[in-house]
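Multiple structures are listed underneath, in structure tokens.
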Structure 1
Amino acid sequence: MEISPLQQLRHGYEPKLPKILSEDITTITAVYGEKTAPKRDQDSIKALFPHTYGKSRVSFAKGTNATIAEKRNVGVILSGGQAPGGHNVISGLFDAMKAANPDNQLYGFKGGPSGILEDSYTIIDRDYLDPFRNTGGFDIIGSGRTKLETRDQFERCAEVCLSHDIKALVIIGGDDSNTNAAVLAEYFLEKRYPIQVIGCPKTIDGDLKNEFIEISFGFDTATKTYSELIGNIARDSNSAKKYWHFIKVMGRSASHIALECALETQPNICLIGEEVAAKKQSLKSIVDEMAQVISARAEKGLNFGIAIIPEGVIEFIPEIKVLISEVNDLLAKEAEAFNTISKGNEKIDFVAARLSEASADAFSILPTSIKEQLLMDRDPHGNVQVSRIETDKLLAEMVESRLAKMKREGNYRGKFSSMTHFFGYEGRCAFPTNFDSDYCYSLGYNAFLLIASGLTGYISSVTGLTKAAHHWHAGGIPITMMMNIEVRHGEPKPVIEKALVDLEGEPFKYFASQRQAWAIETAFVYPGAIQYFGPAEVSDRTTVTLALEQGM
């Protein structure tokens, strides 16, 4: 297989580890800290997870571990959407396993969680693994979105693991995947199956985070990739001086990507969904505010600019959130009748006639194309597929209409031409940054030490990430301490709580203090391409978000 010169060079990159993980692996032992508990719903979580609730935080230190050299077979699963660095999690896991005992064997289940249900796997050895080191993508074994959540599935997982003498599973995924990992770990303990389950925190959306998961892997690389592209467009905008670019970026449940890209590039407008919700902003008020910024720049002869829009912002708008909820409920209840309708306009009329008055009003102001997107096929949870709603085009179209009205009233004298973009898949499989290469390798190496310490229902945790990798701290936390109860499909379910943008946090406060100046002036920053070589302050730097959170 032909590979690029960069890929050749990245194969040779040696990821950096926390000091404790750089020691002889047979001299590393677990140190147990305080007992843990979730922030809320403690009684419900404890009742659901009697075997894994309230376990201690774990760190690693020099010491003895009498069982680390025992032979172990371990299975690994990549779950959910791709994120840069997944290959390095597997590389770190593999290298730790082989350092502990060269006879250890790693089973890579193919195509995500369905791979273990179908007993479809590949044995990952050094020759197979090496070409994937420090590269993007999940193509080493593939990924998938099958959920491990029924007792029949758990029994099948146990059957497959026991047939291969697999002692532990490492599930690399986001909040839902790690919730499934916790439930699976609990089930194995309940049934006394000798199989451990360890999670690793993955999602480019950045919403799997807390005090002990400072950042989910892939966020660093994805946001740097998007910021490069936004910077390139901003440079073009400042050169041509005739287009407003509406740029939608990934992030359905939280606006971390949009905020980080704004901190990196200093656009004229950036919407933050969590702020929209807190202020109870209507769609009309958002459009009005955007139009006012565009008008103010036009007064200075600046008929161009950049607006960043998180893909999930539409769900944070109160009347649209209610509308989406009503549409979800309506189409669930009226699925049979709705599915007999073939024409798009008749589907729209069918739904409009059955909405509440307020939601019907909100539905009526949407362009026809957006109405149709709201009525597309549901996601696996039965919800509107928000990523398919072209929010960038919705806002560009509505802003254009608002500016036209302002011009007729004599309140706008500029020229407006828009272009729309969606950056999503461009960032999910990029070559991981040095930070993500190091962090992911450490997460994988660390995951094996959690296994070797006899732990289950834990997630790999590496902290202190604004420091040089040598000074990072390795350990793990029980997944149950990250959970709360949410209603899914009308039933209460334990889930890992998504971390939204903290409007009192330093990253948002800094953004809020600067955005008025960025709105009117042309203050674009051009981050350029990800750097893999050169001084550490360029090639190893972390996100602006994490730096501000850590007080740097």
Structure 2
Amino acid sequence: METCHSSRVWTLALTVGVVAVALALRLPRLDQRPMHGDEANQAVRAGVLLEKGVYQYDPADNHGPSLYFAALPFCRATAKTFAETTEWNYRLVPVAFGCLTLMLMTGLGLKRDGGLFDNRAGLFSAMLLTAVSPAMVYYSRYFIQETLLVTFLTGMLVCGTGYVRIRCGAGCGSRGRPPTRSGVAPVEGECPHEPRGAMGYAAGFGAFAGLAVATKETAVLSFAALTLAALVAFGPRRLFGAWNTRHAALATGAAVFVAVLLFSSFFTYPHGVYDAVFATFSPYLKRATALPEHQHPWNYYLKILFWFRYGRGPVWSEAGLLLPGLLAAVAAVWPRRRDEVSTRHVRFVRFVFVYTVALTVLYSAIPYKTPWCTLSFLHGYILLAGVGVGVAAEWAKRLPKAAGRVAGLAAVDALVSLLVWRHSAQACRACFKWPADPRNPYVYAHTGSDAMNLVASVEAAAQRASGYDTLIVIAVPTPDTWPLPWYLRKYRQVGYWTRVADIPADLKPEVVIAAADQGDVADERFGHGKRASFFGIRPGVLLNVFVPVNETGGKRE
């Protein structure tokens, strides 16, 4: 009993320490980086939910609703309206879910219990490497769906692992088991009983699956990889023999319930469920194949993760994960022991290995690529690295001489320390030194510093005019307006059109923002008494801003 209690205390203490490291990298200066256009888009929709209590799923150019509902308590904590919210309200959401992922990882378990990792060294190395991974850290400060998706996929893995462990636990592993209710003797590794807690894990697995679906449509790629990994790691015969219709129905029901709950906005917008089922495929198929600006070669993700260098900038890489990950791959192929617990452990390692490789291949095969999509399979590589650290630690402990054991464990500690130090340094560089610099591999079509000059120009003009009641018109194609709706959220009279010719003739705006190719038309119609300036809002997007010439006039009432 004391040993069990001591183990739990150690686990809790180490988890708190890892979460503290994660927060130290994720919390500082959350508002430093300009809002990316995608972040601004998500924030505006969360702001509508905050102010009006309404969310309606739109599959045309948006993802699932879980991000917006998750943001609601963070916004309500300090704001009543969208105009009162800040970057902190939104970016704290992925920070919180990034930490939740770390806590969930403790549920993946140790080998002695039929879990994924050989020992505590492997488990907490995986947690620590997740906490300091530059990609994980950078996008845990980004108000988009990917960090939440990783959390829910981790929850699925934890529940799946727990389900197998509890159904095939100690005492149910002997040969010569009695037949199941169907009269068929269970295959090796399957428990004929129904232990307490199995239904809870089945329901949890389904709930996390429903949350993943309601987060981002790419969850289906993870489900496909999970299915393939299960077939390879456990085999069709073993999976069929372990099938439990009641548990499968419970998991499916939980997934459907959670997904329907969110897509229907808690049953207030049923059409959202219809759109999620029938109207999602077409927009995303088009996006995946017909948007040349986001099409990249098959090795795009691998370059970002394992070897990236822009011009004469520094090298970015998480390739150090591959060395311990290779040990995990070896462990997945050649079991070290033949007892049932070890065999089950090897199958879990094999499962994660196949899942990670399959998901990498699936994402790489799709022409449409954005760097944040790497998180789902990057976490798999980190888990395998943790497994490899645990394997190396076990090998070191079994060396014949004490000096060899000490040297072996010191080498393992040195490898983990080196990876943590290097990844932490890259995370700090990405988040604090170059948060919007193209030399940063995680920066993609990002809002530039010149956009902040545009915002400052509009604010200066508004202070000379009518303050937040200043009439501002924007004639810019819809994709190129972002993140302006975020930065202009406090202004009460802002109108959006795609062309200057569409602006009503009776409007007399004090500030005009037009696309570069609409500059001449805007100048002819609104240029009298105004000064025109060009600003690059992000790479390839140039806007023309017209503000009153008078630099000294007071604020007009």
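A short reminder: the numbers here are calculations on the coordinates, not readings from a lab. Predicted model, so just to flag it, every value in this text is computed and none were measured. Cβ atoms are built from the backbone, for glycine too; each structure is taken alone.
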**Item:** Which entry (1, 2) yields the derived value -18000 for helix-only ellipticity at 222 nm (-39500 (n - 2.57) for each DSSP H run of 4 or more, over all residues; to 500)
**Value:** 2
**Message:** So if we calculate mean count of other Cβ atoms within 10 Å over residues 130-137 for every structure here (1, 2), which label has the highest result?
**Reply:** 2
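When mean count of other Cβ atoms within 10 Å over residues 146-153 is calculated, the result is 27.2; to which of the structures 1, 2 does this value belong? Don't skip to the end; give the middle numbers.
On the way: 1: 15.6; 2: 27.2.
That value comes from structure 2.
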**Prompt:** From 1, 2, which structure was distance in nm of label points 7 Å out along Cα→Cβ at positions 114 and 466 = 4.3 calculated on?
**Reply:** 1
**Prompt:** Out of 1, 2, which structure matches 17 when relative contact order in percent (Cα under 8 Å, 6 or more apart) is calculated?
**Reply:** 2
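Of structures 1, 2, which gives 3.1 when distance in nm of label points 7 Å out along Cα→Cβ at positions 234 and 322 is computed from the coordinates? Let's see the in-between values first.
Working: 1: 3.7; 2: 3.1.
Structure 2 accounts for this read-out.
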